[in-house]
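I've put the structures underneath this note.
Bear in mind these aren't lab numbers, they're just calculated from the coordinates by the rules spelled out. The shown structure was predicted, so the numbers you read here are calculated from the model rather than taken from an experiment. Cβ atoms are built from the backbone, for glycine too; each structure is taken alone.
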Structure I
């Protein structure tokens, strides 16, 4: 289960010094968030998303896609570990260091029992405050995607299809959600 530590003043340096114990450590808006390794289904959903997003990005040149572990910082003393993220670098060249990322175009979190509360509140608010154009919370159990944009007070709930058209891309990415969830779960 995810937990926050309110007893200490955490810094990115202190978080990086924590042991490599299979947990994922994030420092979000000054709050330490510790979560266990994700479930298998979580990873299968990420794989299905990656396999749809990566070829489209290669074709359009709109950005690059990766997954955590990562040390993403949006200008504060923090360590963000998005499940999946699309980014750009200042030079357009391949990523060598996390600080090369000049902009996040999309952040995707796959909700799980241990992370859902943080994904939908603390992390969402941080990405919105940073102006990340799209933040998706993928709920595999409900078979839906919550799409958040920076000014949103409520998510757009998508269950059938969704279109993502980041700035600078000539065409949009089309995702058929029932097919994605069926592939990931093995159930229609």
Structure II
């Protein structure tokens, strides 16, 4: 069982997340789009207005700094390691999670590729957006898979503060709380079959 102060902080975090979702909805209204069956839909008039802000490919390349152009191959060279990581995570979940009774992490909740449909982006910008959406979504997916694994095997907070702790971390047992670890391990594992 979590202590009262931790429960309160987690409750405040959920309130902030809800406020952020409301803010996102307000932005949807402001920029005239809606999401229907997972797809973003702009009004025709808005799409036409967006097209006026598109920079042509040749103009874009001419205006790009040389340093940005020559680093592109380095950036895109990571696509093979990312694909290998992606396949490894798929295999890892398929083999380990059913055995441990952990629900698999839906890729579509983390890897979101939709910015390439914006009419004000040229081909290179769209390609960059696909790459970044995939790479950052994959990183978030890996974090979630690792956090579920950590919750199953070692749900103990670290002795020192860590940056950007995953969402499950706040529910972990305090460092040095041997009794709490033994008392809560089964409960924390059971949560994974429901989440």
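Taking mean count of other Cβ atoms within 10 Å over residues 132-139 for each of I, II, which is largest? Walk me through the intermediate numbers first.
Numbers: I: 22.5; II: 15.6.
Comparing I, II, the top value of mean count of other Cβ atoms within 10 Å over residues 132-139 belongs to I.
Going by relative contact order in percent (Cα under 8 Å, 6 or more apart), which of structures I, II comes out largest?
Going through I, II one by one, relative contact order in percent (Cα under 8 Å, 6 or more apart) is largest in II.
For the read-out helix-only ellipticity at 222 nm (-39500 (n - 2.57) for each DSSP H run of 4 or more, over all residues; to 500), a value of -7500 was computed from one structure; give its label from I, II. Could you put the intermediate results ahead of the total?
Values: I: -7500; II: -21500.
Here the read-out was taken from I.
Consider the structures I, II: one of them gives 11.2 for mean count of other Cβ atoms within 10 Å over residues 76-83 as calculated from the coordinates. Say which. Mind showing how you got there, number by number?
Numbers: I: 20.6; II: 11.2.
Only structure II yields this read-out.
Can you say which of I, II returns 19.3, 55 when Rg and Dmax of the Cα atoms in Å, for residues 36-123 alone is computed? Display every interim value, and only then the final one.
Working: I: 13.4, 38; II: 19.3, 55.
Here the read-out was taken from II.
Quick one: mean projected area of the Cα convex hull in nm² came out at 10.7 when computed from one of I, II, so which one is it? If you can, show how the numbers build up before the last one.
Working: I: 10.7; II: 14.8.
Working through the options, I get structure I.
I, II: which one has distance in nm of label points 7 Å out along Cα→Cβ at positions 12 and 84, as calculated, at 2.6? List each step's numbers first, then the result.
Working: I: 2.6; II: 4.4.
Going through each structure in turn, the value belongs to I.
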